[in-house]
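Structures follow.
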Structure 1
Amino acid sequence: MKRYVLLLSVWILGITFSLDAWAAGFKVYGYKTRKQGEIELVYFNNFFAKSDLMQSFFGKTVEKKGHLSHSLEIEYGFTNRWTVSAYVDFEQPEGQGIRYTRMRSVFFRYRFFEKGDRFLDAAIYCEYYLPRKRYKNEEELEIKLILEKETGPFTIDLNPSVEKATSGPEIGEGLKFNYASGVYHNLSPKVRAGLEFYGKIGELGAPEEMRRQRHWIFPALKVKLPKRIGWDIGAGFGLTEASDDVVLKSITSIVF
């Protein structure tokens, strides 16, 4: 059954490449990975409810306010510690049609040791970005470190990451530093509430001025629903001039 689900999902993802439609989900990754043979399907959605920013969209400059972004992901557990996944991303500026913008491949997500063996549970995550040339003429590699600590009813997740352009006009720039982190409280076995933090600092050797950096804070809720369905929702608030003012996120997942 899982084999057929995997084949069907790959086929669906292949069809979406023929659509005209980005999404980089606001997500804090935990230490846990899928078990061997498990398949997870995920739908990410962001809505930029309030923003004074503009962005490039297939050669045009469009407002960020009212912008919708979408991602579809399929993740497969090769072993109990190593998973791979693929994304397709879409964008939909307000008043325009949805357009496919890029694919992303996570060729290496690996957790070290067993849970509790070390002070911090650690994993590594390597992702490659392949945008449509008309959307962005630049490929990128991102490497993310996943650190987690459970203490009583609280869970702390840290996701520092670096990204590097591997082609295009920014290939000569250095490593750029980003972060995602979250502090969660277990309200019940199926519900966790928390605060998440996201940021883009700029180059490691030459960070952007604070007003040009992008930082958000997200009150968030993670819910486990029946049938191995998960729902992660939150409302993000920008903390600097360069950040979108209000972003709503929703991440829905199902495991087979």
Structure 2
Amino acid sequence: MNKQADLSPNLTHWQERVDMAAAFRWTERLDMHEGVANHFSLAVNDDGTQFLMNPNQAHFRRIKASDLLFLDANDPKTMDRPDAPDPTAWGLHGSIHRLCPHARCVMHVHSIHATVLACLADSTLPPIDQNTATFYNRYVVDGDFGGLAFEDEGARCASMLTDPKVKTMIMGNHGVLVIGDSVADTFNRLYYFERAAETYIRALQTGQKLRVLSDEIAEKTAQELEDYPDQAERHLAELKAILDDEGSSYAS
């Protein structure tokens, strides 16, 4: 019998909750979180307006599947709830789920290397290896940081994600936000963006000239990685298997 199924309380969207909880736990393990800030969300209805999200001021290391909030981006009374989400999380994620139905999952962090990249005057990510090439022509740089992501700022950010090809936002002076089709797809992208940013930052630190891939090879590599079968799903499945082996409470 499935171990995760044994732990399922009477909540809707249980498998989605388990996947989300695993992503929170592993993001903390990789030190890509920041205190009790940062947020992940996952749409669970057809038009993307109903979504799961982490509760306000909860540490990623402790989040369980049953902790996740069920929210409606079109509910104006959301912030009046006793378990209301973080207001910046509501402003950013609510706006994206309301305005970008293709953004099924949204993950926003202030991970170190992505944030360093976001603080450079030129925050573009050149294709210098396989990981950086993953994001070639598939990200946008937001150069108009307007403070905390309350609703107006969230709507402005959402307006930059209307092109389905753009799945990563380098949030200038802020951090990174990635979107995807599922928890596995989005977490995999978040993981590799941080790795890509680290490679680039460390390459800059050498002071040596960079070996930048041609546009043709960068695009070819990005497309090959997009078409690579089942990597994101296997990545998340392996992380959940490790958590299960350790007796983690994430799937409860």
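Points worth noting:
- For Rg and Dmax of the Cα atoms in Å, for residues 74-193 alone computed as 14.3, 48, the structure of 1, 2 it came from: 2
- Each of the structures 1, 2 was assessed by FRET efficiency 1/(1 + (r/R0)^6) of positions 154 and 234 (r between Cβ atoms, R0 = 30 Å, to 0.05); the largest value belongs to 1.
- helix-only ellipticity at 222 nm (-39500 (n - 2.57) for each DSSP H run of 4 or more, over all residues; to 500) derived as -12500 - corresponding label from 1, 2: 2
- Of structures 1, 2, the largest value of distance in nm of label points 7 Å out along Cα→Cβ at positions 130 and 226 belongs to 1.
Laboratory data are not the source of any read-out in this text; all were calculated from the coordinates shown. This structure is a prediction, so every number in the text was calculated from the model and none was measured. Cβ atoms are built from the backbone, for glycine too; each structure is taken alone.
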